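Enquirer: Below are structures written as structure tokens.
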Structure 1
Amino acid sequence: MDNVLKILSPGPLTTVQDAGRFGWMASGFSPSGAMDLPAARTANLLAGNPMDFPVLEMTLVGIQAEFGCDAVIALTGADMAAVLDGEELPRCQAVAVRAGQVLACGAAREGCRGYLALAGGFALEPEMGSCSTNLKCGLGGFEGRKLRAGDELPLREAPPFFGGLAGRRAPVPDFPPPEETIALRVLPGPQDGAFTAEGLRAFYEGKYAVTPASDRMGIKLAGPSIEAKDGYDIISDGIAAGSVQVPASGQPIVMMADRQTTGGYAKIATVITADLPKLAQAKIGSQVRFRAAGSPREAQAAARREAQKLRRLEYRMLWQ
């Protein structure tokens, strides 16, 4: 058998992603990267990899794949009802697999995006500093595209100690029930002054549903219309992860991993980094609401808390 992962069924959208491609936005290249970065990093830590190694990001329905060699794998993020040769696989746990075994993931029972890491990682060369797939540019990942049936992803040789990785565990994410509204903390601006008092009230007091038009570029929402004072267009300026654009429809769009680098719609607020994974895991129809984070300091503190969780997990992995 070969050191490959053979894709038997790719699901609707499975791509290779890492922490993202940075330093190229001035040239028009979006960062891409995992939509739920903490989940991707957790998978790598469980598999004994550096936390920003490439992983597979699966959307709504996971892959079916055959292992060409012995390996240790970890699945995190959405619960995709994964089985190995028909036996249920746990999430957030390192599991040993043998050459010839078949991993089969189904539709997400909880969450939207699942992540698969393998000990040693994928033998893919970074482009412009990253292995993340940029679908619009056909860049990075595996041939710059989503996976197809029949693809064979090359694997790096697993570390000598990889057999001892099996059994490592991390906390399983606690996804909210479908009927619960997801609260997203935001910082106002930079163009919140472009909206009327009624528009701002609608944004902060209304509930919005995730629409089927959402993708890795942006989560498009439907709910109370957000009224602008003198139109929604601005001179194009930079787009950050979490920027909430409001086009002429009055319906907000939260910009995500594959966002454009600049945009010409007014941005009413920015979802804080710590809350973006909640939105990345929200299914179509999920309800969200926005609330003011208070200050940039609160947003920074939330980001530090998330980073500390990963550092503690990384330290714990050394002793498991």
Structure 2
Amino acid sequence: MINVGLIGYGKYGKKYYNNLLKDKNFKIIKILRKSKKKTNNLFTNDKKDFFKLKNIDLYIIASPAASHYEYLRTALIKKKHVIIEKPLVDKFDEFKKIKKLIKNSRKIILINHTDLYMNAYLNLKKIIDKIGKIRSVKLVYGKIDLYPVGDIKNRYKLPHFEWLPHPLAIILDLFKNQNFKIKLKEKRKIHKKKLYQNLKVFLVGRKINAEVNFSNYLKNKKRNFEIFGTNGSLLYKGYDKKKCFFKKNGMLNYLKTVEIDPLKNLLNNFKIKYKNKKFSDDRELIFSTTKYLFEISNNLKI
């Protein structure tokens, strides 16, 4: 039995809660949330009491990004396993400090980069040899997701900071151990006190290139990517009913996939590592995804 301390009970906190209840391998010991509303003994808003609990094996951090550093640091000092929502942290100095703790940790540390745990993506990876040698990947992400003008003064609070971890994780999962040079093209405007951001990110490697197009003002929401190889390409459309295709000579062949909640796949991934007593082999992906996210943000003109 894996005893869980769940931090955060918002949109994603509730999703974790529902998935954990369905899995007999997990037991929720306590949930830390902001609300002072009394419900039952499962919930608390007292951080000190929450972290005094000694029978916790795994902390799941589903709180706002601004609180990640505090909770992650505490979990690592207490030598607990961690699953955390992206982004890892929202300040670069916090990243430098937490990186050292993660490197020294002998525990499982996973970020919920949702796309990596989508059944569609996992199935595409199984047949990736079908397209030959991978040459590049192009990703288009976004939806109408308007931000207040006040956030424009903080590059770490612009819309891309919330969205880019998803496509970056795919690129860095596909192209491990690649060193990319970053080039950016950005358009930004303010309309009716709302911020619109359109961003193109080019990741240029020695033999492999990647391109991310992001906008927080896409009327038709998109979570698409295409992996190009020497013998065709694999296409993923995250918001369509038909998600996966093999493309060759302009012809699309639909690839049937079974929908599974990505959080279930994430928790299954954790269970396998936990059973095998294997600390996380995902930390290089964690570091590189976070590093490029800050590098992109730091190169934007504010």
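Enquirer: Comparing volume of the Cα convex hull per residue in Å³ across 1, 2, which structure shows the greatest value?
Expert: 2
Enquirer: Among the shown structures 1, 2, from which was the value -9000 of helix-only ellipticity at 222 nm (-39500 (n - 2.57) for each DSSP H run of 4 or more, over all residues; to 500) calculated?
Expert: 2
Enquirer: Given that FRET efficiency 1/(1 + (r/R0)^6) of positions 146 and 258 (r between Cβ atoms, R0 = 41 Å, to 0.05), derived from a single structure, equals 1.00, which label among 1, 2 identifies that structure?
Expert: 1
Enquirer: If mean count of other Cβ atoms within 10 Å over residues 130-137 is computed to be 22.9, which of 1, 2 is the source?
Expert: 1
Where a number appears in this text, it was derived from the coordinates with a stated rule and is not lab data. Here the structure is a predicted model, which means the values were calculated and not measured. Cβ atoms are built from the backbone, for glycine too; each structure is taken alone.
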